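Colleague: Structures given as structure tokens follow.
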Structure P
């Protein structure tokens, strides 16, 4: 159990897998920076492409990385 707990880090009161966090960060940074650097034109376009790349990275990471929570329902005693 100790080894499993070492693979998680506490972020905003939630436990997150270090490996999954790294994958999500790499995807979002890659797509954001790629969109920013590959944007054609002047001033507003790199910002828009960078933000769009960040959204695309977020969508891809949310599809690739599945939640690990287990929800169990308990019956209430009346």
Structure Q
């Protein structure tokens, strides 16, 4: 085997290894993206629940304040 052919084979091997590392990194990033997407979805759902709770609490507080005003006016 000639030196030139050996260098070419070594370069092809290094290229294959680099591609393997790139694929592995891309897979890790995609997995991380899926995890982040799930966390974002969960955060949106929690935000919606908290908005609902806040709305209910505000309505109850308004009603309680109205009743207190009525009692104080009597």
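Colleague: Comparing percent of Cα pairs over 20 Å apart across P, Q, which structure shows the greatest value?
Modeller: Max of percent of Cα pairs over 20 Å apart: Q.
Colleague: Which one of P, Q has helix-only ellipticity at 222 nm (-39500 (n - 2.57) for each DSSP H run of 4 or more, over all residues; to 500), as calculated from the coordinates, equal to -36500?
Modeller: Matching structure: Q.
Every number here is computed from the coordinates shown, using simple stated rules; none is lab data. Computed from a prediction, not measured in an experiment: that's the story for all the values here.
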